[in-house]
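What follows draws every value from the coordinates through simple rules; no lab data is involved. Keep in mind that what you see is a predicted model, and the values were worked out from it rather than measured.
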Structure I
Amino acid sequence: MEVRLTVNGRERGAEIDPRAALLDLLRDQFGLTGAKRGCERGECGACTVLVDGRPTLSCLMLAVASGGRSVTTIEGLAEGDRLHPLQQAFIDHDALQCGFCTPGQILAAVACLAAGRANTDDEVREWMSGNLCRCAAYPQIVAAVRAVAAAR
């Protein structure tokens, strides 16, 4: 099947197997490897992308369902050489260690801020609860999100 969608602000199209996940389309056909293949069951959040601004587990969404929609991956957040404020905050607050979960964490955090759900540490923790970090950088992740929220 043919699917057409907007990825990181750019209209894209591809021939896909109708059973393919959005994660497969992004990684294998578009070369956008920021979304990670983790559990492939929607339990870890490593594959989180934004679909029409909403955090979405790309391993669970069929690529055909993304047709006509807008998808943002970690590769689409920076503006040229200027990092997105959350990307910079993750660096500043040492909110990453191995980095495997970081793209999904940052995209979930972008949605958290957009939803106005970063007013307290507990709000951030609740919003981010679907994104696991094997290195346990949770306090630093919360601090990074709250710092960006405070700067707005």
Structure II
Amino acid sequence: MTDIPTTPLHLGQTSALPASPQEAVLDYVANPRPGKPYLVRFTAPEFTSLCPVTGQPDFAHLVIDYAPAATIVESKSLKLFLGAFRNHAAFHEDCTVGIGQRLFDEMKPVWLRIGGYWYPRGGIPIDVFWQSGEPPVGMWLPPQDVPGYRGRG
């Protein structure tokens, strides 16, 4: 991202949920601590999308970690982007990796990882992980601490 917007589109405004992830506009603002290595974490424990085969809802707990460079993602725009997946039909892998790649491509952080901890469909939970590369040397990386699905046991 070469131009940092001076006024976020969503922050402090009434914003409708985008009809699709492609239509969602993510806002990025200047990193308030440039040159200082730190980690930002967003957790979306109630993420939903649709199964592309059955149209039934799929549920996941997403954890997004990144080390900012020049910009940070504005949280309201991220919430709207993630909410746009409610009516989006895609496999777990496509949703998880697509979210990570879009954030990485647009925001251009030093590093980004996403963990998608999906609840079972057809009796099998599917967890999907993606990261942009090796984490920065010396960066504290806390575990994502989302336990694997155990069912009723």
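Laid out as a table, the results:
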| read-out | value |
| --- | --- |
| Entry that produces 5.3 once mean projected area of the Cα convex hull in nm², for residues 35-106 alone is calculated, selected from I, II | I |
| Which entry (I, II) yields the derived value -5000 for helix-only ellipticity at 222 nm (-39500 (n - 2.57) for each DSSP H run of 4 or more, over all residues; to 500) | II |
| Source structure (of I, II) for volume of the Cα convex hull per residue in Å³, computed value 101 | I |
